[in-house]
Structure I
Amino acid sequence: MLTWSSYHDPDEAAWYEVDFTDRLGGDEITGVTVSLPKPAGLAVDDTDFTGTMARAKLSGGSAGYWARVLFRVQTATGTLDETVRLRIMTG
């Protein structure tokens, strides 16, 4: 499981991204879904992708908690999952 090094400010909406280049083997991302298996008060406001990157715009959050964000990308040959931990900033 990856961990983002920056803290999320619960008073702001921000984009977070995952680079799937090393796992794609020359394939490209054709779609993305983002879910919150451990939401810690976060909300997914939007998603986006390029050939190798998946992004999610996240807002909210409960100060001091860790959230888990699951990126599921679709490719021509199947799906890939990546879960990332994100710490919610405290006051």
Structure II
Amino acid sequence: MVYLMIRRTFDDFTEMMTHFNNRTQIRKANGSKGGTLYIPKDNPKEIVVILEWENLEKAKQFIKAHEENQTIDPKPEMIILEKIRDTPN
């Protein structure tokens, strides 16, 4: 399985969530299978999103398109992850 981790800081949580929610269909059309959003306990002005992706190529295409149409400042960090195994604890 392929995952995309997106990490970025924000000033206004509501504005950031509006932007994220407005891109739902774009993510889905480009292969996102959904994911989970996290806020680090030590930094409430940062969000970490882990999205599952259909395949590596679609994840890379999404990153490229996102970087070309970047309207957010600061630019988010994006890292492609490959799941290697589950662990029971």
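Just so it is clear, none of the values below were taken in a lab; they were calculated from the coordinates. The model shown is predicted, which means the values in this text are computed figures rather than measured ones. Cβ atoms are built from the backbone, for glycine too; each structure is taken alone.
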* Which entry (I, II) yields the derived value 3.4 for distance in nm of label points 7 Å out along Cα→Cβ at positions 28 and 60 -> I
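Using volume of the Cα convex hull per residue in Å³ for the comparison, can you identify which of I, II gives the largest number? Mind dumping the intermediate values first?
Working: I: 77; II: 103.
For this comparison of volume of the Cα convex hull per residue in Å³, the top structure is II.
Suppose relative contact order in percent (Cα under 8 Å, 6 or more apart) works out to 47; of I, II, which structure was it derived from?
Details: I: 38; II: 47.
Checking each candidate, the match is II.
Taking Rg/Rh (Cα atoms, Kirkwood Rh), for residues 36-75 alone as the quantity of interest, name the structure among I, II where it is greatest. Don't skip to the answer; put the middle values down first.
Values: I: 1.02; II: 1.05.
Top value of Rg/Rh (Cα atoms, Kirkwood Rh), for residues 36-75 alone goes to structure II.
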* Asked: Upon calculation of helix-only ellipticity at 222 nm (-39500 (n - 2.57) for each DSSP H run of 4 or more, over all residues; to 500) from the atomic coordinates, which of the structures I, II produces -9500?
  -> II
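Supply the structure label, taken from I, II, corresponding to distance in nm of label points 7 Å out along Cα→Cβ at positions 44 and 68 with the calculated value 3.9.
Numbers: I: 1.5; II: 3.9.
Attributed to the structure labelled II.
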